[in-house]
Structure formats: structure tokens, C-alpha cells
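Before anything else, here is the set of structures, which you'll find just below.
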Structure P
Amino acid sequence: MDGDGTQGVVFPLSADGKRSTSALGKAVVADALRPVDPPGAKGAEQEANWRSGYLVHFRRLVEAGVASKAAALSVARDGLDSLHTRMRFAWPDGDESPLVALHGTPAQTSFATLRVPGAGQRETELSLPYRGERLRGDALARQLEAWASGGIIEPSCAEAVREVAAHPEWLPLQGRTVVALGAGAEVGPVEQLLRWGARVAAVDLPSPALWERVLRMAREGAGELLVPVDREAAAPSQPDAGDEAVARSAGLNLARQVPDAADWLAGLDGPLILGNYVYADGAANVAVCAAADALTARLQSARDDVALAFLATPTDVYAVPADAVACSVRAYAARSPAAKLAGWPLHAASGGRLLRRAYAPGADPGISDTLVAQQGPNYALAKRLQRWRATSAREAGTTVSLNVAPPTRTRSVTKNRILAAAYVGAHWFGAEMFEPATTRTLMAALLVHDLQGGQPAQAHPWQDEAHAAAHGGLWRIAYAPRSALVLAALLGYPKAR
């Protein structure tokens, strides 16, 4: 999804007349912290180098929220309010409005719905692609147990997927429509949901190549794809039109067309699951995620049957249960003599930055800081925005599916040389990196579970986020993940080349 910074959702102008992503990030984080952690807010405001110094402030957001449920809700609500007040929407005539104004702005373009039925045979059982095989039945159960016992996923994740496997009738999500914002996302659930026979409303950029791929998923699947088509454009109106013709007229730019997208979705029949899978590089990621959140607020004000769904990134800061802390502490204590011998000099020579233990023994909850500096503050803010929306919506009574996805070898990750090498070398430290096909199916299954099987009530928002997490082992390895990143990259570099 796109946000080019010249029209649509844009960053606010700073005093120097520039649109500063750092100024926006510092201000939003400070606003979120101020009521619950005034010193933390001041620290964020005074950060001299946000691009490298943001890590500690995003950690502090979680630490401040752990204190109580009220504190966590305050951080989420104030962070959302700040972003909606500060971000701007630039109109074609040059005028700008606060993002919050989009909640009631009339749509400029009307979209028709093109329905594309699938011609494939519906998958009637849960099967997981993994290392060249399709795991189902006992094989799937064994792999889930191996992941859980090895600390790759939380035990609650394994239990949720087992429950879905035991209830294949859940898979089509009968009677509901899953809205996929960022329908072409590499680890989004669209392809798998269509294979299971679900109905999916797709939102993504008007890019023929992208839509040809999405339409191919629909034709090969067994569900129904709903495609937005500009009513005034020379567009096909029948589902049997050629896919090339459909692809040329399909799609919308969410960063520029929030009211248009919201009105189209508001007119769809039946309960909606609004799935947020948008992504863009750099500052555009904040813009498009802010647009998606504005759409969420507008759609929820128009309908009372909207559930929300998100994929949380594994490279963020999370509060984690005491069981994960204990597992990590045991792993640290059980290091081999060779690992201890090599580790102490590296730890000392780096001033404690390399090979730090992940948690203090007995921490409950522990703080797992898996932020990766190379991904930058814009990525961190965009993903934290989604977590804040999930927290606020859940407290308001909305059904929410937010699950931590495993680290995955997506194109956006592997194009960064350091991250690509670190993913290859991560297994030396007890973590597992997933292939996109495995992640897509696993996370689609967790979505189905949350919608059909329900989520147990949790006492604190951090427990909602930790439930059923598929973190790839990052929460349970011996070392703080960032302190092992450089060594993982060095170990993985020969194969990554």
C-alpha cells in the first residue's frame, strides 16, 4: 500500500517547513507516555537522535503499560489520539485537515463490487506447508508439540491450532466477510482463506500486476473475492470478465481514499472482519497504517458488526509470561562450555551489548525487547499503532484477533543484508525463521480460532498480546535477541550470500 507524502495522509509540517517523521514519532510517543510516565515522556521529547535512539522509548511504552491495565489503556488511547490529531490529510487543492477529520468527510469516489468466485475444490481440513511437506492430522500435531516444547511458539498457540484442526467446519468462516487491507501482503491470509472457501473483500493499490496475482488466488480458491471497482471508470461489471481487464480497473489508494474505502466497506452485507495487513517502506508505512486506522474508526462508527484482525510483528517489545522467562533462564544456564568460554570475552569487550541474558531470573512478566534497529522508528510506530487500536477496541467490547507472527523470510526482510544473514544464522541461538507459506497458513488458522473458538478473557492487555504468540523462539532463547543479532548475521552470512 502506498503513501507518497504529497497527497492523502501526510506527516505534519514542522516549524522549519519540513515534514519530519522523527518529530512526529517523538511527539506521539511522548503524548502516549505523559499521563503514566512523565519522565519517559520528557526523555522521548528530548531525544537528540530519534533514528537511533528510539529503541529505549518504545520499550518504555510497554514498561509503563505493564504497571496496570489502566496504564496500558491510557498509553494506547493517548497514542491513538495523538496520532489522529497530529497527522494530516492533504487535499488536491493544497488544503490540509487533521486525520481525525476523515471520520466524517464525504467520499469523493463511489465503488462498485465485482464478485469473483473461485473454481477450485475447497480444502476441508487444516494442513500446514512446512519444509516441502503438507502437515495434517498426527503429523501436524507432532510438529505443534515440537514447536511448543522447543519454545518456538507459546503452548497456547499450539492449543489454538489443534482446536482448529479438530473443527474443520470453522475454516470457511460461514456468513462473514474478511476485509483484507493490503490484500497482496506476502504473509496475509487471503490465499489461504479463499482455499478454505471464505468470502474476502480485497483492498489494495490500483496495480494491475498486484491484482492479477490476487485474482489468480481467487480463481484457484474455493471462496469468493469482492473487488472494489470505480463506478465511473470504464470497468468490467461481470465476474466472468477477463482478469487482465479486471486488474486494470480494480483497487484503490487507501492513503488517499479513506472515506471512499470506508463507504464501500460499509455497504457490504453481513458481519465484517477488518483485517489490517498493510505495509510500505519507510515513512509511507506510518502514513498507510494511519490511513487504515482512520478507516477503522470511521467504519466502526458506521457499523456495529465489525471485528478487527492484525498480525503483530515479532520484532517489537512485549511483556511475556513467567514461563517464557524461566525457559530463557534455563537456556542461559545450560549453555555449553564452549558457548560460555566464547561468550564472556565478547560480552565484556562489547561493554555488555553482546550476548546479554534476556531476562532477570524471576521476572513476571518479563520484557522481551526484540526491536531491530535496522527496521527503524517508522516501522516501530506503524506496528505499535495497530497494537494500540487492538487494545482500545478490545476494551470497548469489539472482537479482536491480534497474534504475534513468527519471524518470516519475506521480501521486505531479505532485501536487508544484515537481517537476511541474521535470519539464516538465528538457529544457532535457538530461534526458527519461517517461510512465508508456513506463516500464512499458521496465522490464518489462528484468525479462524479467534473468530470461531473465541479467546479466553485476560486480566491485562499484555496477556492478550502474549496469548497464542508464534514468536519463533525469540521470547525464550538464552540471550536478548538484539544482543545476538550481529553474531547471528556473521554466522549466517556465508549462506545468505
Structure Q
Amino acid sequence: MRPGERIGLLTRNRVEVVFAEFAAARLGAVVVPLNALLRAAELRSLAADCALSTLVLDRELYEETFGGSRRALPGVERWVVVGRGEPPPGAHALDALLAAGGPGVAPHPRRPDELAAIFYTSGTTGRPKGAMLSEGALMFSVRQQARLAAWLPSRRDDLALLVMPLAHTSGHQALLLQLVMGTPMLLHARFSALGVLAAIEGQRVTQLSGVPAMYRMLLDAGAERFDLGSLDTIAWGGDAMPEEVRARFDAIVCRMRQRRPRWITGYGLAETAGQLTRAIGGPFDVGLAGRPLPGVRVRVLDAEQRPVQRGEVGELWVRSPGQMLGYWRDEDATRAVLRDGWLRTGDLVRRGARRRLWLAARAKEMIKVGGYSVFPAEVEEALREHPDVRQTVVVGVPHPVKGAVAAAALVLRPGCAISEAELLAWAQARLAPYKAPRHVVFVDAIPLSSSLKPQRVLVAEQVRVALARKAHQDAPADDCGARAS
């Protein structure tokens, strides 16, 4: 590979992805972490967008996602398969390349402002955007982790369990933290609540990080039946943590270890190479994001971009050595968020005492599904490709475990008839599981504003009423024929 070439990393959590990323850095190549849950059509679009020349992927994903055919990504020149056994025809086996490699590769002298990684994040245009992170941005994130490592006490028997996808900024940053601290890591390819609980008990895991939905799943799986007393540091991010979930999990761990574990949370973006704020200890008020990290400057501005008073809600703007260079080949989207060195996050916050920030709401239209960001425009674009669909608007609806899931209000073309189940199956075949809508509500028309834009608040009410009516109809009747309320 040559400096500047893009290499896709399409694996579940495993140690080989670490070797591949550091090898790419040594060569001056640009790594593009890819979510293993994405479908072939989604990956084909991303591979074409950034002109991937090389792809490192799990053997099972080669079969499951691409049907064992390299023609699924025609622009990729080199396929490197991770896993046991002979590689497929035309592909390389990573273990064979490792065995045949030598020490004679001189490191590429990459400048701090040189592109090092592209993290794809969905956008309100419906097309995923590639946040370009420089060598300097990634190193800023590494140094922030080093400061945290220096502040936190370490243990001789530390063991970190990594279950968040390494292709996500949060999982990637957790990986960097453990590398900086020299902490042994236990990587789980897939999240399984019982698997995580058994690993904590059996391997005596001391550090755990995840999204709030993960902790709720651990509780639902019977966390109180496992010995979790080895946990010393517990972290979360990606969404607001319900206090009852944190308190229940904390009580289980505390009962077994006779003292409370250390809780850590923070706020960050793919566009900033990870965390911008951090809170350690507590108390954790609802929405607390913490204080800005050293080197991070923040502004909280109103719609006219004027500073708001303390306690008032405004949009968060940040300036950080870790922020992106821009969006890959998308100058319009870059200009929309980068202004005079400041990054417009699109998130609404309020500022409190001692520089602390609280997340108030998402100014963007994203739906947080178990910690994953789902943007309605991307789901809407996929649904509109169905020949029977005339118009659709996607909104979030509450979910007891994942926090929220996507639901689609949909107008069919005249004379067309298709069931909810058929549309859901059609979407699930084309979108990652967390993106695909869980509900479809058929409506006669989408309410529009005077500027002919969908009024999402009214659409959300349409969906809420329709789902409530359906739940009432599906509820079992009592002996008198009345429906359960």
C-alpha cells in the first residue's frame, strides 16, 4: 500500500484489527473502520465513496455479507481475510502475511495535519459522511487518554472488557485508552448479555464500558446472579443513562465488593476523534456531560449565534485539536459545520457551575438506538426506493431497552397495497439492524409546514396515536370483553 490509500477494516472486535490499523499508520495509509452490521449495499456505497483499495475483513463476513464473492465491491483491489483456514480464491490470509512479513518497513513520516483515518457518520442529507481525522487529531485523543491513565489509580490485575464496536469512535477510544495504560484486554466479537456477565465473573474483569442500553440488558439478563465484584471502573457514553439503571447496577457491584465502583461518562463525536467532556465519580444528574477536557474550548450559542446565559439552552460549538479536517469529498457539509476554526455540533446543551455541561436535546434529528446514531433521512431514503412508497418520514419512538427505535409514517402510491410486515422485511434486508424501522404506520398524507417541509412533531404524534391504537387492539380481552388499558 502507498501513503494516502484507504484501507477498510470490516471486522468484529478482535486483536487483528489492532495490528492492521497500526500497520496502516506505519505505511501512511488511511484507515476506514466499517461497522460489521452494515449490509452489502451500504458497504458498496462507502467503499466507492472513499475509493477503498484494500479491505481487511472477517472470514464469516466475507461469506455472510458478500456471499463469498469479491465482485460485491468491484473497486477493492486487495482482500485480506482474518480467520482460520485457506483464504478464498484471490484473497490473502492475514496470518500468512504476518508470518511472511519482515522488519524492514520504514515508517512513513506523517505530518500532524495529514489524513490518518475516516470515520463514517450518518448525516441529515441521508448520505453517510466521512469525518476526516488527522494524525494530530488522533494523537490529541491518545494524549487525553494518557492524562486519564495518569490520574486514575491502576491495579496489577487490571483487565478491560471491550464489547463496543472498534469501528465506532467510543469503542476505538476505549481501545486507545487500554493501549496507553498497557492494560490487558478481553475482546468480545458480539455483545451477549450472558456472555459479558459470565466473562466478568469468570475472568475477573476490572474495567467495563458500554452504552446505557447494554447495562439495561445486563440487568434484564440477571446481573444480580453473577459475581461482579471485580469491577472497579465502569464507563458509559453514546446516550443518556437512566438513573435507575445506573443505580441498580451500581448496587449489585457494590454489594459484592463492599465499596462503590468508579463511574465515568463523557460526550464526544466522530468529528472530534472521541471525547470532548468527561465526568468522573458523581453525582450524575440526568444529561450530565461533564467538563471540557484540557485543550477543548466551548461556546453555547443561540439561533443567532449569540452566547446564552448560564443555565439557558443553546447549541454547542467546540474548538479542539482533535476535531476533523472536514467531511470527505463533501465541501457543502463541511462548510455547514466548520466556521472559523469552530465545529458546530448540532447538539443543545446548558452550561452550569464549574464549567460543567448538560445535554438538553439533539438539535439534529438523530434517533439514539441502543447507543447507535440513526438519522431519519438515511432510513427514509432507503424506504423511498421501494416502488410502492410515495412519501415517508421516520421518527423515533420509545423502547424499554434500546431507548428508542425508528418508526416510519408512510404514504403509499395510488393503487398499491403492501403490508407492514413486508415493508419491514424489505427494509431489514437493506439496512443495518439498528437502522431498520421497527414499526410502519400507513397515513393518507404527511403534514407539511408552509415551506413544504415535513412537520416532524405532528408526524411523531400520528405515529404515537397509531401505535397506541394498535397496542389497544392487540391487548387481550378480559372475561367481560373489555380490553386491558
Structure R
Amino acid sequence: MQQALLQMRGISKSYGEVRANAGVDLTVMPGQILGLLGENGSGKSTLMKILFGMVRPDAGGIVYEGRELAAGSPREALARGIAMIHQHFTLVEAMTVTDNLMLGFSDDRGMWLDAAATATRIREAAQRYGLDVDPAKRVEELALGEKQRVEILKAILRGAHLLILDEPTSILSPPEIERLLDFLRRFRAEGHAVIFITHKLGEVLAVADEVAVLRDGRMVGTSPVAGATRQSLAQLMVGRELQAPVERQRATPGPVRLSVRGLAATDASGVQRLRGASFDLREGEVLALAGIDGNGQGELADTLAGITAPLAGSILLDGVDVTRGNAARRLGAGIAYIPADRAGTSLVQGMSIEDNLALRDIGQSPFSRWGRVARGALRQLATQRMRDFDIRARHPEDAARTLSGGNQQKIALARELSRRPRVVIAFQPTWGLDPGATRFVIDSLLALRAQGAAVLYISSELEEVMAVGDRIGVLSEGRVVSIVDRDQADLLSIGLAMAGTPDEAAA
């Protein structure tokens, strides 16, 4: 009988009164891809951080390749062949790919000092696994999908036999997702193993051999993927029948609320990503834009929100030119922004839920008086918004970082949407969220649209774009193309437009 590669037994971890893991058992075999499923807050990330040594368990043990694995030591985990690819990358942006891979890496031949030899090894591994990347490029010049490939190559060159991937496809376009799944199959074929944390059930069905499901910190079941369906896996995740999608009322758009013409902007490294984007967004509608990473999605969102100054073009809000306004002025004018990076942009992780919810209102009465914060009024505001947006936490004073990704996103939604904005810019608002939290985000935006707000929904998730948009378009090579009404849209035409062969159509 084949020996298990990994055995986790009786793993328990609590943070105060919150039980993240409760007696969890998990087994992974060599040459296996295991899909680890569960709603946000179910304990998946905590369990994997324990495996990788980032978190020390309160109880339980880990046996890897027949020997006990020391708790709380990422160094030993790496040395034993366990690597973890996080949602938020651990790369030095100003350094090259080669330099990043040499950081902290050494072997008997002193490769860590030999940049040319390291670059050669990167190219060889990239070709072998289908992970194309230029060793000489600076990381800040890479798209998100390329940065992920650098992280994977770093793990491979350090001898990883067990790869932990945390929501790896949430930032990828459809072609990049296929490339990643193909890599996982190649990696498995060599006898290595993968733990694949995801909420995308179609990808689990496409590549995993087995699934394990966590719910409320407990392992509720494992199952072979053969014979499973999306519905059966989703029901196992949430422990209840899933609600039917919200019944959409046909939109009756009002006048143009946001008019964008010839908008151009650069990314953080100075590369122009937005190249003359133009569209109109009407009152009471959702304009959903699909696009492959690197085609200007983030630059469009940041420029509309006033975070980035445009190189050229104009932005009119209800006929008033706001092109030169900064983020504070856009906010005051009624534009709300929900960015993709809730951990680094939407929230201050070390601050309380209460303070994060009040960031937009802290300088106004009744939340501050004579230069002092009125804690009672803030507590009342936070309690109401936590109730309205189903933010699950013990107390408003809990730090934002202690919450699951879904609950963190609800804080951002509660703060931005409670202000009844005229325009909402939602950029990848469901990134890394489970089906229940994704449904909550979409329902919240559609409810605001029903109240007359205009919503720009930017996402690489084609199914979401098709489900959410009243009109649907594509952001390709920095321009908005192929905008059509939802009843005229189809996946094939959108996919072709994303690939750069659109049927040009202006808004």
C-alpha cells in the first residue's frame, strides 16, 4: 500500500473565542491534486498556514514523508519540500525575476551567487512546466499572472514536492487559468502533490482527484471528484441548499451619469495600460466589463476613482467635468470605489471593524465633536452596518485582519454603499470569495442599481460579467470595445474580444 505524503491529525487552533480549526484530519497522497473547499471563514487558510509553519496549532500533529514535521517553522517546511503560493505575492517589485529567485536560495554549487546560471535554470523550468516568464524583467513590469508564475517557479527551483495554492485563479484570465491547470497536471504527473484552495468548482472538477470540505473549522467530508457536480460540491460546502439566483428586473436606464472619453493612464511602473477608453454609464444600470489582466482594468478603476491622474481624456459626472479631481473630490461628488485588493487598499488591517467602517465619516457630526471622536455614535453606526451587511464578528472592536476575506469585503461594501453613491466602481469585487459571499456582493450592487445608482463592474470572471451586466463590454489593449446589451452577449464573442479580435463597437 502506498504511503501517504502528508497526514495532518487532530489539528486545532483558536483565536480567543473563535475556533478556526477543530480536530481536523487531512491526508494527501503522492501524485494527487486535492481540492480544499469551504466558505470564507471555514478554516482553510488557517489549516494551510499551520501546515506551512506560519501558525502554530494548539493541538494535533503533522507527518510528512513518514517523519514528523516541526510546528511553527516555515524554514523546515521549505527544506522538506512544502511550498505555499499566497493570494498576495511575496516578491520584491524593484528587483528582476532572477534576483527574486536568488533571494534566500542556495545549494551546494553556490547557485545563489550566479545570476546567469540561475536565469538558465528559470528558463529550463519555465519551458518544462509551461510557465513562460522573462528572467531579466523587473517584477514591477509583470502582470499579475506572470508574478504568480514567478512564485511557482521559485517553489519548484527550491525543490517543492507539495505545493499549496491559495485561490490561485482569482486574478487570472481564462487562458491563464488553462495554463495554470495544465501546469498542475504536469506537476502531478511527476509524482508531486498539490493542495488547491479555491471557490471555483468548475476548476476543481477539471483538475482535482479528490476534494476535502471544511465547514465552521471542522472537516465535514472528503470525496472523489469522479461523479461529483458543481451543485453537490456547493451544497457540501455550505451545508444547505443554495438559493436561486436573484430574479433581475429589466433595467430602465436613466440619463448618462458618467461619461468617459479618451481616457489614458499608466501603471505604477510608467507603462501606459489605458489607451483612450471611452464609454457612457447611465443611471440605474450596470455596465460590466470583462478583460484579461494587463489590459488596463486596474488603471481604469484607479483613474475613475481619482487615485491615478490621467494622461489624457475627460471624465464627466452628471455633466460636470471631474477629470482633475482627486480621490477625496470624487468621493464627495458621489463616486464610490470597491478595489480588488481589500487587504491593502480597502481596509486598514490593524484597525478595528468600527474604525474601518467610519473612515469616510469620522470628520463629520455626530461622529466627531470639537476635534474629538464620539465613540458612542461610531459604535452605533458600526453595529447598524454590521447588522445590515451581515458582517460576522464578535465585536466592532475586533481588528479587520482577524476576519475572513468575505467579511472583510462586507466591511468595504458597508462603508461605500451605505453612503448611497451616485456611481460605484467595482473592480474584481468578488476576488477570492466563496459562493455565498459572492452572491451577497452581487445582490448588494444590484440593489443599489435598483435605487438608481450607476455601477461599473470590472471583472475577469466571465460568468459574473454575463450575470451582472445590463450592458456588457470588454477592456482590450486599454480600450473599451464590443459593448452590447445583455440579451445580445455571448461567451464566444466576449472571449474573442478579450483575445484581441473584437467586433469593434463603441458605447
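What follows is calculated from the coordinates using simple rules that are stated; it is not laboratory data. Keep in mind that what you see is a predicted model, and the values were worked out from it rather than measured. Cβ atoms are built from the backbone, for glycine too; each structure is taken alone.
Of structures P, Q, R, which gives 22.3, 71 when Rg and Dmax of the Cα atoms in Å is computed from the coordinates?
Attributed to the structure labelled P.
Where is relative contact order in percent (Cα under 8 Å, 6 or more apart) largest, in which of P, Q, R?
P
Rank structures P, Q, R by mean count of other Cβ atoms within 10 Å over residues 96-103 and report only the one at the top, that is, the highest. List each step's numbers first, then the result.
Values: P: 16.2; Q: 9.4; R: 21.4.
Across P, Q, R, mean count of other Cβ atoms within 10 Å over residues 96-103 peaks for R.
As an exercise: percent of Cα pairs over 20 Å apart, for residues 328-399 alone, calculated from one structure in P, Q, R, equals 36. Which structure is it?
Going label by label, the one that fits is R.
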